[in-house]
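Scrolling down, you'll hit the structures one after another.
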Structure I
Amino acid sequence: MGASFLITLREGVEAALVIGIVLGVLSRLGQPRLKRFVWLGTLSAVGLSSIAGIGIYLMGISFSGAAEQIFEGTTMIFAASLLTWMIFWMKTHGRKLARELEKETREAVLLGRKALFAVAFIAVLREGLETALFLVAATFQTGALGVLGGGVIGLGVAVLIGVLIFKTGQKLNISLFFNATGLLLLFVAAGLVAHGVHEFQEAGVIPVFIEHVWDTNGILDERGMVGSFLTALFGYNGNPSLLEVLSYATYLLAVGLAARPQAASVQEVSA
C-alpha cells in the first residue's frame with residue numbers, strides 16, 4: 001500500500017502541474033472555451049493508461065508456473081528501470097518543463113482543437129503509463145487489494161495537493177516534494193529489482209547460490225502488518241537470497257553514483 005500511495009501521489013501531482021500549466025496558458029490567452037479539450041485529452045489519457053494496466057495484469061495472470069514467474073520478474077525489472085529513468089529525467093528537465101509546456105500550448109492554440117487535445121493527452125499519458133506499469137508490478141509483488149487502496153488514496157491526496165498548489169501559488173515547496181518522493185521511490189525501485197531477481201530464481205532462470213543470507217522473520221515477519229508495509233515500500237525481505245541482497249545493494253550504489261555528477265553540476269551552476 002505504501003509504494004502504490006507514493007507513486008500515485010507523485011505522478012498525480014506531476015499530472016496536476018501539467019494540466020494546471022496548460023489551463024493557465026489558456027486563461028492568459030483569453031481562450032477559456034478551449035479548456036474542455038484539455039480535460040478531454042486528460043481523461044482519454046487516463047482511460048488508455050487504465051486499459052493498458054489492466055491488459056498487462058490480465059496477461060500476467062494468464063501464465064502459470066515458470067512462465068508466470070518470468071513475466072512477473074520482467075515486469076518488476078522494467079518497472080524499476082522506468083521508475084528510475086522518470087526520477088532522473090524529472091531531476092534534470094523539471095525546471096524546463098513549464099516553459100516547454102507553455103510553448104507547446106501556445107502553438108497548439110494556433111493549430112486548433114486537435115493539437116491542444118494532443119498536448120494534454122501526450123503529457124498525461126506519460127504519467128499514466130508509468131503509474132499503470134508500476135502498480136501492476138507492485139500488485140505482482142504484494143497483492144492487488146493493498147495496491148488498489150494505496151493508489152486510490154495517493155491519487156486523492158495528489159488532487160488535493162494540486163488544488164492547493166494553484167490556490168497558494170509559490171507557498172508550497174514543490175522541489176522539496178519531488179526530491180523527497182524521488183529518494184523514497186529509489187528504495188521502492190531497489191525492492192522491485194530484488195523481487196524480480198527472486199522471481200527469476202524461482203523460475204530457474206538464474207542460480208540461487210545461497211538461498212537465505214539471514215532470516216529475520218522471527219523478529220519482523222515480512223507477512224505481518226509492519227513487515228508487509230516495509231516490503232511494499234522498501235522491498236524488505238526477511239530471508240533474502242545472496243543475489244537478492246546483491247541486486248538491491250548494487251542498484252542503490254549505481255543510482256547513488258549516477259546522482260553524484262548531477263549534484264556536482266547543480267553546485268557549479270549555483271557557484
Structure II
Amino acid sequence: MIKRYKPTTPARRHYTVSDYSILTGEKPFKKLTSSKKRSVGRSKGRITVRHKGGGSKKLHREIIFGEQKKGVPGIIKTIEYDPYRSAFISLVSYKDGDWRYILSPHSLKVGDKIICDEKTSFKKGNRLQLKNIPVGSLVHNIEIRVGAGGRLAKSAGSSAQIITQDKKYTHLKMPSSEIRKILDVCYASIGQLSNVEHGMVSIGKAGRARHMGRRPKVRGTAMNPVDHPYGGGEGKTQRGTKRPKSIYGKVTGGVKTRKKQKYSNKFIIKKRKKKRKK
C-alpha cells in the first residue's frame with residue numbers, strides 16, 4: 001500500500017512513500033551495524049561518475065545471503081527498514097544464540113520460524129536447494145555458484161519462478177523474463193521479497209532526491225557544443241547525431257553492452273524481451 005499526503009505544498013501533491021506500518025523495529029541491532037565511509041562517484045576527490053554524491057548519513061546492516069546458519073532454526077524478531085536496499089530486512093534469533101539479518105520475504109511476520117537446510121518444509125522464508133523446491137514456486141536470493149551466496153532477485157518485490165527440473169539443472173524465469181539454468185544444488189529462499197510497491201513510489205521533490213544521494217542532471221541540449229554532442233543551437237534543436245550518445249560521444253541506444261564471451265552465456269536458455277519502440 002502506497003501512502004499519500006495532503007497537498008499542503010506543490011511538492012507534497014505528488015509525494016508518496018512505501019507503507020512502513022508493517023515495520024516493527026525502531027532501532028537496528030547495534031552489533032550488526034557499522035559506519036561506512038562513502039566517496040560516491042569520486043576517485044581521489046575527482047568526479048568519475050556524474051550525478052552521484054551527498055545524501056543522508058546511513059548505518060550499514062550486516063546481512064547474510066548464504067548458508068552461514070545451515071541446519072539451525074531461527075525465529076523472526078523484527079522487520080526493519082534498510083537504507084542501503086529497497087527491500088525490508090528481518091532480524092532473526094537463532095537457536096544457538098546468534099543474531100543475524102536476512103532479506104525479508106513478502107508477508108513474513110514476527111514470530112515465524114525459519115530454517116536453512118538442504119531439504120526442509122516448503123514455507124516462506126525457508127532456504128533450501130533448488131532441486132527440493134516444487135515447480136512453479138517463487139524464489140529469491142538465488143545462488144549462481146555453489147557456496148557463493150545469493151546473487152539474483154534481491155531487490156524489493158523481486159522473485160524468480162521455477163519452471164522445470166532438468167537432470168542436474170533447475171530452469172528459472174528471471175524478473176527480466178530471461179530464462180536461465182542453474183545447478184540444482186544451489187540454494188534459494190522461498191517467496192517474493194517485501195516492499196512490493198516500491199517501484200510505484202513518487203519522489204515528489206528535488207530535495208528528497210538529494211537526500212538519496214542523487215545530484216542534479218543537466219540535459220545535453222542545454223549545454224554548449226564543447227560540453228556535449230547535443231549542445232549548441234538557437235532554441236530547441238534536433239539531436240544532430242545519427243544515434244543517441246553520452247557526454248563522451250559513446251553510443252548509448254541500441255548497443256549491446258554484454259560481453260560476447262561471458263562465462264554465464266551458456267546458462268541462458270532464452271534471452272530477455274526487448275523493449276518495444278513507441
*For which of the structures I, II does the calculation of Rg and Dmax of the Cα atoms in Å return 22.3, 71?*
II
*Winner on FRET efficiency 1/(1 + (r/R0)^6) of positions 79 and 183 (r between Cβ atoms, R0 = 25 Å, to 0.05) once structures I, II are ranked, highest first*: I
*Which one of I, II has FRET efficiency 1/(1 + (r/R0)^6) of positions 7 and 223 (r between Cβ atoms, R0 = 41 Å, to 0.05), as calculated from the coordinates, equal to 0.95?*
I
_When relative contact order in percent (Cα under 8 Å, 6 or more apart) is compared over structures I, II, which one is greatest?_
I
_If distance in nm of label points 7 Å out along Cα→Cβ at positions 23 and 247 computes to 4.2, which of I, II did it come from?_
I
*For distance in nm of label points 7 Å out along Cα→Cβ at positions 135 and 239, which of the structures I, II scores highest?*
II
*Comparing mean count of other Cβ atoms within 10 Å over residues 15-22 across structures I, II, which is largest?*
I
*asked:* With P(r) over Cα pairs in 5 Å bins from 0, in percent, for residues 87-206 alone coming out at 2, 8, 12, 18, 19, 15, 11, 7, 4, 2, 1, 0, pick the structure among I, II it was computed from.
replied: I
*When FRET efficiency 1/(1 + (r/R0)^6) of positions 191 and 255 (r between Cβ atoms, R0 = 41 Å, to 0.05) is calculated for each of the structures I, II, which structure yields the highest value?*
I
_Given a value of -30000 for helix-only ellipticity at 222 nm (-39500 (n - 2.57) for each DSSP H run of 4 or more, over all residues; to 500), calculated from one of I, II, which structure does it belong to?_
I
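Readers should treat all values here as calculations from the given coordinates under stated rules, not as data from a laboratory. Computed from a predicted structure; not experimentally measured. Cβ atoms are built from the backbone, for glycine too; each structure is taken alone.
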